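Just so it is clear, none of the values below were taken in a lab; they were calculated from the coordinates. The model shown is predicted, which means the values in this text are computed figures rather than measured ones. Cβ atoms are built from the backbone, for glycine too; each structure is taken alone.
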Structure I
Amino acid sequence: MGKRRRVAERRRTGPAVVGGMIAVVVGGAGFSVYALYGGGAAADDRTATTSATAGHAKKTGPLSAAEVTSAAERFLTAWQQDRATAAAAATDAADTDDSAAAAALLAGYTKDARIKDVRLTAGARTGAEVPFSVKGTVSYKGTVKPLAYDSSLTVVRRASDGEPVVDWRPSVVHPDLKDGDRLVTGAAGTPPVKAYDRAGGELTTAKYPSLGPVLDGLREKYGKTAGGRAGVELRVVRGKASQKAKLSDKTLLELSKGTPGSVKTTLSPALQAAAERKVAARARASVVVLRPSTGEILAVANSSHGFNAAFQGSLAPGSTMKIITSSLLIEKGLASADKVHPCPKTVTYGGWKFHNDDDFSIKGGTFKASFARSCNTAFISQAKKLENDDLTKQAQQVFGLSMNNWAIGVPTFDGSVPVQSAAPMAASLIGQGGVRMNPLNMASVAATVKSGTFHQPYLVSPAVDHRRTATASRTLSASTLSQLRELMQYTAAYGTAAEAMAGLGPDYGAKTGSAEVDGQKKPNGWFTAYRGDLAAAGVVQAGGHGGDTAGPIVAALLKAGG
């Protein structure tokens with residue numbers, strides 16, 4: 001309907017006050033947008049200004065309350081009325097060459113996802129952000145089920161003319177959507193699976209909330225071979241970008257049940273439950289526990305449930321990387337556990353000045369002392385004696401990392417140790433620069449030190465599907481391995497890991513880490529350790545020092561499994 005007609009109908013019907021907010025009903029569409037007009041909208045309007053010549057004025061300045069609510073209303077009204085092109089035009093998609101993709105996703109909401117009777121209800125804005133609820137029905141070949149979820153949008157000024165429009169991103173349509181993803185309702189391409197722990201208990205998100213991405217990955221990998229039959233579902237079908245990021249398709253609503261197949265995992269019910277409890281107490285925490293002698297994954301948990309950062313995260317590992325670097329330096333004769341090793345306050349390399357935490361120094365100390373206290377300069381000082389690809393080769397050949405070939409049963413990021421030069425190469429020695437890891441990778445590093453050999457971690461036994469697992473091309477010498485264990489044991493007993501690891505010795509070892517992140521007040525806190533035939537690693541993003549944040553999580557799980 002035209003703009004004049006909508007305005008006229010608003011005048012005829014008049015606004016209704018609902019819960020202290022104004023409910024504007026667009027005639028015939030059944031659309032209600034609740035806009036909070038308190039808080040000085042008129043005053044806000046005065047902050048908006050225009051530029052350029054008369055007739056071609058470009059609006060600038062902060063958005064007023066009225067501009068935010070009207071822009072949100074235009075978009076939500078067009079979307080609800082299934083006018084995909086108009087809805088896309090009410091966003092800034094054209095400015096980013098995404099208008100066709102936006103229109104296609106919005107059109108597919110009805111055509112492909114088969115969602116009808118849509119009712120979009122906007123809540124009170126917070127600045128330029130407007131939350132809204134979605135209610136509708138999904139219908140497929142006579143089967144109908146209700147759909148309800150919450151989303152939000154943000155209003156911005158369009159670059160071309162300054163008009164207030166919705167900031168386009170697929171997650172506005174549904175929070176689980178990313179660029180290139182689609183919503184589709186139909187016979188599921190992959191049959192469902194029931195996943196079981198090592199003791200035969202069923203794994204569900206009701207029991208283990210953070211396993212959602214893991215269960216999605218198991219279905220994608222084994223659904224067609226586990227003996228199940230597909231049902232009818234509304235699901236997110238991933239596009240190229242999401243597939244590259246190893247994100248699995250996601251079921252949003254099940255219209256008719258399929259017959260699930262079954263997949264047995266290596267997860268320990270006791271350790272998984274403990275891991276869930278421990279990460280739930282910390283924001284942005286992730287942890288993995290595995291068995292060094294075999295590579296079996298015994299627990300994986302994340303306090304944020306939408307993304308499996310424990311398996312797929314890509315974060316600078318900070319000083320936990322010094323385990324790999326130490327093995328390299330010892331092999332090359334550049335360090336020895338009990339020999340004196342330099343640890344000055346600062347070291348300059350490649351034009352960068354590297355510091356220790358609080359600029360401490362150790363005079364006349366051993367390499368073991370530097371490792372235990374996590375002295376950065378003890379490692380940076382050796383950069384000039386290394387080739388640019390030495391650390392990369394060490395990570396690949398000994399620890400099985402950075403080759404993108406792990407096959408654990410679900411998608412993973414297998415670590416990245418790129419070849420670098422000058423200052424970035426030096427930074428990589430202490431887990432900064434371009435090095436990226438996740439708790440699965442770092443648990444595997446600790447496990448390799450404990451067992452003496454890299455065993456690729458796995459969640460589903462390779463015997464189930466006869467898949468080939470990754471291997472390392474060589475092992476450390478007995479002398480190097482012995483010294484590396486000595487470094488980690490000393491750190492667990494007397495170094496930065498001692499408080500967390502108290503009472504868990506003597507067959508143990510650990511390393512802490514703190515990774516600085518641009519724009520983040522506190523570093524990501526890392527901790528990796530082993531005890532007996534268990535190894536674990538955790539990270540608490542923006543949590544602070546690893547010994548204080550991730551350390552207690554890891555230590556508690558090593559104790560629980562011991």
Structure II
Amino acid sequence: MSAFSPHSWAGIDDVVIVGGGLAGLFCALKLAPRPVSVLAAAPIGKGASSAWAQAGIAAAVSEGDTIEKHFQDTVAAGAGIVDEKIAHSMIAEGPARIEDLLSYGVPFDRDLEGRLALSREAAHSEKRVVGVRGDMAGQAIMETLIATVHKTPSIRLLEGYVVEKILTEGRYVSGVVARPDMGKSKSRLAFPTRAVVLCSGGIGHLYSVTTNPGQSRGGGTGMAAQAGAVIADPEFVQFHPTAINVGRDPAPLATEALRGDGAVLVNEAGHRFMADLHRDAELAPRDVVARGIFTEVQAGRGAFLDATKAIGDHFAERFPTVYRYCREAGIDPVSQPIPVVPAAHYHMGGVLTDADGRTTLDGLWAAGEVTSTGAHGANRLASNSLLEAVVFAGRIAEDIQGLLPASKCDNWASPADESDDVVTESDSPQMQRLRKTMSACAGVVRDRGGLTSAARTIAELEETNRKARFGNMLTTAKMVVAGALQREESRGGHYRADMPEARNEWQRRTYLSLSDADRIIANAAEKVAA
């Protein structure tokens with residue numbers, strides 16, 4: 001249910017933020033005291049991946065660290081296609097954004113001398129991850145921002161509004177259409193606005209094994225593509241190497257900080273297999289570790305994260321969230337290795353934005369995981385995602401204030417239409433089929449045969465689908481598969497077993513319109529049919 005009744009307001013603000021995660025709330029706070037409305041699909045803090053982020057925010061704030069070191073690590077992880085200007089400017093703003101969060105009251109860990117306590121994660125050359133109690137950063141940040149939002153009178157928080165469509169008039173975005181009551185209402189409402197800020201999250205739930213909440217189904221990317229926005233780098237999906245393999249959906253996460261503190265990966269025979277695959281072993285880039293674990297699991301040898309020696313009796317104190325997940329599954333991580341499996345975790349691709357968060361559609365800005373700023377390249381450096389969210393959310397607020405200096409109210413949300421396309425508690429058979437297809441054919445390891453099969457499945461599902469929300473998800477899945485088919489190489493989070501090497505001619509970003517993706521998918525589907 002919404003925190004406010006539509007009937008209690010005479011007008012709607014001219015800025016509507018879609019999404020109640022870190023990017024959406026930070027943008028709303030940065031826009032204050034300008035009136036804004038935040039449409040959140042779930043109760044605030046419950047449906048956002050931000051709240052589930054365990055490790056923290058990467059920022060060069062220690063005495064021995066520098067902006068340049070952080071930048072070089074980001075570029076190295078991004079496998080040759082990082083937009084270096086974007087990445088450098090993002091990293092340079094990191095310390096200031098940490099100060100913003102501290103000013104809101106985020107209780108970042110400190111050492112005995114009162115300095116921020118920092119941890120190191122995979123592919124970082126320095127300790128630069130600012131966290132809270134080992135693995136509670138996302139939850140603590142969100143709880144603090146939510147409390148601040150509730151105390152900010154300029155922010156109208158509408159919970160349980162599932163946005164299903166971006167409205168346009170020519171090349172201008174004119175509003176959104178949302179379904180109230182957690183998406184269970186048959187009625188939909190149109191929200192007119194002069195500015196839409198899309199902060200709707202990622203695509204993890206398009207895969208059968210994911211660490212993301214159920215709301216992360218790629219709806220925002222799909223809506224934007226259907227409205228005409230350019231989608232960048234959709235093929236680059238990051239699979240977190242160490243989801244806890246206990247059959248839960250979504251899969252609970254064993255934070256990378258465990259490996260940063262010395263936990264090792266072994267198979268059921270006790271062999272430390274990552275030492276055979278990369279000089280950094282468990283601290284290799286995420287895509288390398290994910291493929292290493294995937295290979296062990298596929299071969300029937302299993303994969304386990306062993307923290308018994310490095311962390312042992314201190315586990316519950318240092319990593320309370322992971323400890324709770326393990327105990328709920330009947331695992332004692334103090335004395336037992338934790339079974340792990342790669343899971344869809346983060347999308348480096350998404351709606352193309354510039355340095356100010358502007359998309360290719362006038363009136364549409366975007367921040368957070370729904371975007372592709374170019375800062376991550378082909379493979380996100382650990383803990384750069386929360387940094388990206390706050391940096392670009394802040395820039396969007398500044399950009400909107402400059403472009404639309406005077407707030408203007410339009411009519412409140414009006415009825416749009418009615419339909420039976422309501423949100424259900426469990427996945428439909430069509431959604432289950434899509435998720436299985438994406439994991440099997442567009443997952444950790446891909447090849448042309450699997451991707452072509454995925455294209456055919458998506459084409460078949462589109463032929464019978466008449467539902468807007470599932471159509472958004474199909475559109476995003478189509479973008480991922482089309483990008484993966486088109487990119488005939490392996491790079492970062494995109495690994496093709498039939499083309500395992502990076503190729504110089506593909507050291508560039510991908511830019512796709514919906515018509516581009518339609519053409520690629522149609523051609524692939526026709527080849528399967530033939």
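The figures follow:
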read-out	value
Highest-scoring label, criterion being distance in nm of label points 7 Å out along Cα→Cβ at positions 71 and 255, among I, II	I
Answer label among I, II for the case where Cα extents along the principal axes in Å, for residues 191-406 alone, calculated from the coordinates, equals 63, 34, 30	II
Highest-scoring label, criterion being distance in nm of label points 7 Å out along Cα→Cβ at positions 215 and 463, among I, II	II
With helix-only ellipticity at 222 nm (-39500 (n - 2.57) for each DSSP H run of 4 or more, over all residues; to 500) derived as -11000, matching label from I, II	II
FRET efficiency 1/(1 + (r/R0)^6) of positions 87 and 399 (r between Cβ atoms, R0 = 30 Å, to 0.05) - highest-scoring structure of I, II	II
Entry that produces 1.00 once FRET efficiency 1/(1 + (r/R0)^6) of positions 263 and 343 (r between Cβ atoms, R0 = 41 Å, to 0.05) is calculated, selected from I, II	II
For relative contact order in percent (Cα under 8 Å, 6 or more apart) computed as 22, the structure of I, II it came from	II
Parent structure of the calculated result -0.66, -0.79, -0.91, given that log10 I(q)/I(0) by the Debye sum over Cα atoms at q = 0.08, 0.09, 0.10 Å⁻¹ is the read-out and I, II the choices	I
